[in-house]
Structure I
Amino acid sequence: MSTAPLSDFRSDTVTQPTPAMRKAMAEAEVGDDVYGEDPTIARLEARTAEILGFEAALFVPSGSMGNQIALRVHGRSGTEVIVEERSHVFHYEMGAMAALSGLLPRPVAGPLGRMPVAGIEAWIRPASVYYLPRTSVVCLENTHNFAGGTVLPRAAIEEVLVLARKRGLAIHLDGARLWNAAAALGVTEASLAHGLDSVMVCFSKGLRAPVGSAVAGSKAFVAEARRVRKLFGGGMRQVGILAAAALVSLEEERGRLTQDHARLARLAKDLAGLRGVSLDPGAFPTNILIADLDPRVFGSAAEALSRLKERGVLAGAAGGSSLRLVTHADVGDTDAEKCVAAFRELSTAG
């Protein structure tokens with residue numbers, strides 16, 4: 001087994017906070033945020049709203065809580081939420097929309113994580129049929145995690161927005177990695193969020209902050225979201241300590257995301273030529289790669305992960321025989337080279 005430090009490609013959530021973040025946290029001016037008295041939180045929420053182009057924003061402990069707060073605000077119990085079938089809010093939030101808010105997810109298949117407008121419209125329930133559940137919310141994801149970090153461009157968002165307005169539906173965006181989408185497209189986050197009813201963003205994905213996310217929307221939305229956050233157990237006290245790191249991440253980390261994307265592109269190209277590895281190196285525009293492995297060469301996904309770890313590389317499971325690799329600030333070119341070497345060794349030994 002390798003004695004060298006592990007190269008951790010499991011997620012961009014594993015990064016360590018920067019020295020500037022640690023300093024900001026240590027020196028943060030704080031107050032009781034449940035009373036609305038934490039000045040650092042106020043600065044973070046105002047800055048987040050400004051970047052996203054909304055009236056207001058609310059700090060939340062996690063992206064999952066942010067998504068669930070938004071769905072609770074927008075959706076009435078017993079109604080349906082249209083989601084992409086591989087979306088995070090459907091697969092990885094433990095059925096929370098049903099458990100917490102009485103909402104039913106209605107999954108729609110979306111090539112590359114992009115739900116076709118016709119597919120969405122087909123599942124909007126007709127108001128004339130009283131015994132069917134109503135549709136209340138459409139939930140988008142940008143970037144789409146398990147489609148391989150794919151990006152929803154503005155034109156695709158606009159198509160869904162037009163339909164939602166026509167049919168009287170709210171649109172929430174799971175924008176955990178909206179920073180990456182904006183960087184990949186060379187546009188602002190606000191341009192991708194414009195016109196949506198709410199957006200959730202994560203400071204701990206790609207931006208290296210240790211904890212925290214935010215939901216943004218109108219002042220009325222955020223006022224109600226604050227109530228729901230308390231209901232869900234998300235009201236915190238001197239949380240400016242965490243907000244201080246997130247403020248640093250917003251100003252110092254968004255500009256370097258294209259480096260992660262470039263490293264991922266090189267990694268995908270190098271892995272694509274290996275025996276037993278199936279992937280299109282041009283299919284991953286941001287920092288997430290999904291590799292389909294031939295079990296005859298690599299064994300099961302669990303076996304492949306174990307054998308990679310023995311060679312100093314950590315990856316994540318992505319369902320079936322697929323693995324996920326994510327680039328971030330704490331893996332460099334040497335780590336990528338080690339990753340490719342580990343895959344090459346397994347591909348020739350299998």
Structure II
Amino acid sequence: MKILFQNFKKNKVKLKIESLDDLWSLSYIIEKGDIIKATTLRKIKLGKDTERDSKIIKKPVFLSIRTEKIEFHKYSNVLRVNGLITDGPEDIARGSFHTINLEENSVFELTKEQFHNYQIEKLKEATQEIPSKVLICVHDREEAIFALLKKYGYSVLSSVKGTVSKKSEDNIKTEDFYASIIKMIKDYDKRYGVDNIIVASPSFWKEYLMKKISDDSLKKKIVLASCSTTGETGINEVIKRQEVQEVLKRQKFSKEIKLVEKLLEEISKDNLASYGIEHVREAVSAGAVSELLITDEFIHKKRQEDDFEDIDSLMKQAEKANGSVHIITSEHEGGNKLDGLGGIAALLRYKLNY
């Protein structure tokens with residue numbers, strides 16, 4: 001996501017959506033009562049109502065709406081924001097309902113009564129480029145290229161070529177070349193402190209390379225992928241593959257998983273933790289919450305039940321008491337465990353007696 005304009009003193013931002021993850025983030029930032037301004041399609045009737053040949057067309061217009069409802073499903077590529085029209089062309093009635101569909105490449109303005117800290121943090125997470133912790137190695141038996149994955153694309157570190165020429169020399173040269181690849185992987189791993197390594201190749205060369213790696217800690221970081229060629233063309237092919245998307249998700253989820261693990265540790269010690277809506281509510285009211293953890297599934301459920309305002313109020317109350325709010329996705333094991341505790345829990349500053 002790109003911030004094209006921001007003025008948090010006036011509680012206003014202008015944003016450009018660049019990925020499906022941005023839509024997920026926005027579904028927790030946009031709330032009832034917010035003002036959304038964007039170019040959207042509006043049904044317009046041509047001709048008078050009494051005319052038989054009158055027809056309805058969709059016309060692009062710039063509208064401002066006051067949000068009433070937000071709908072986002074994980075496997076949809078659209079965030080639907082429904083609300084009452086507050087401003088627009090003269091021929092469009094104020095106070096009528098309209099839905100603005102936000103999707104990739106949409107540009108819109110968002111004005112809130114107040115931006116809360118957890119919402120600003122969500123925006124920062126979506127807009128900041130986090131230093132890459134993913135190394136990519138694409139190779140065959142004669143050529144290898146190394147790159148660091150970035151938020152948008154990649155940065156080539158180096159490329160090397162082997163010297164295979166005659167069949168009688170294949171085994172010797174291939175062994176030497178693969179030893180060089182392994183050494184470079186180890187060097188880059190140490191230099192950049194990578195969390196994951198994508199090793200890809202045409203055919204079976206990646207499996208052959210894996211057999212030559214004896215370092216178990218290095219092996220645990222490696223994810224194998226396939227490609228049809230080497231060089232930068234191979235890298236471009238690899239970064240679109242599902243294996244890479246899974247690695248990126250794993251990185252994104254690591255912070256959330258650590259928070260849930262810390263929560264479970266405190267629960268096991270019957271110490272600085274609280275879970276379940278009623279116990280968490282008591283902890284928030286007492287000002288004892290340092291970290292409030294809520295799953296996206298819990299939020300989605302409350303919105304479906306039209307009971308989200310109570311949870312939103314709880315999050316804001318925790319913030320006012322200098323607590324941090326974390327929205328945890330239910331897509332990983334940590335989120336599933338938190339859902340098992342009721343979908344909401346808290347790490348505490350001091351122990352409460354229930």
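Observations on the structure shown:
- Source structure of the calculated read-out (Cα Rg over 2.2 N^0.38 Å, 1.27) within I, II: II.
- Answer label among I, II for the case where distance in nm of label points 7 Å out along Cα→Cβ at positions 178 and 250, calculated from the coordinates, equals 2.2: II
- Volume of the Cα convex hull per residue in Å³, for residues 114-225 alone from the coordinates reads 128; which among I, II: I
- Source structure of the calculated read-out (distance in nm of label points 7 Å out along Cα→Cβ at positions 42 and 274, 4.7) within I, II: II.
- Identity of the structure behind 12 (criterion: relative contact order in percent (Cα under 8 Å, 6 or more apart), calculated), options I, II: II
- Among I, II, which structure scores highest (criterion: FRET efficiency 1/(1 + (r/R0)^6) of positions 58 and 258 (r between Cβ atoms, R0 = 25 Å, to 0.05)): I
- Each of I, II could give FRET efficiency 1/(1 + (r/R0)^6) of positions 138 and 290 (r between Cβ atoms, R0 = 30 Å, to 0.05), but the derived value 0.10 comes from II.
Bear in mind these aren't lab numbers, they're just calculated from the coordinates by the rules spelled out. As the structure is a computational prediction, the values presented were derived from the model and not from experiment. Cβ atoms are built from the backbone, for glycine too; each structure is taken alone.
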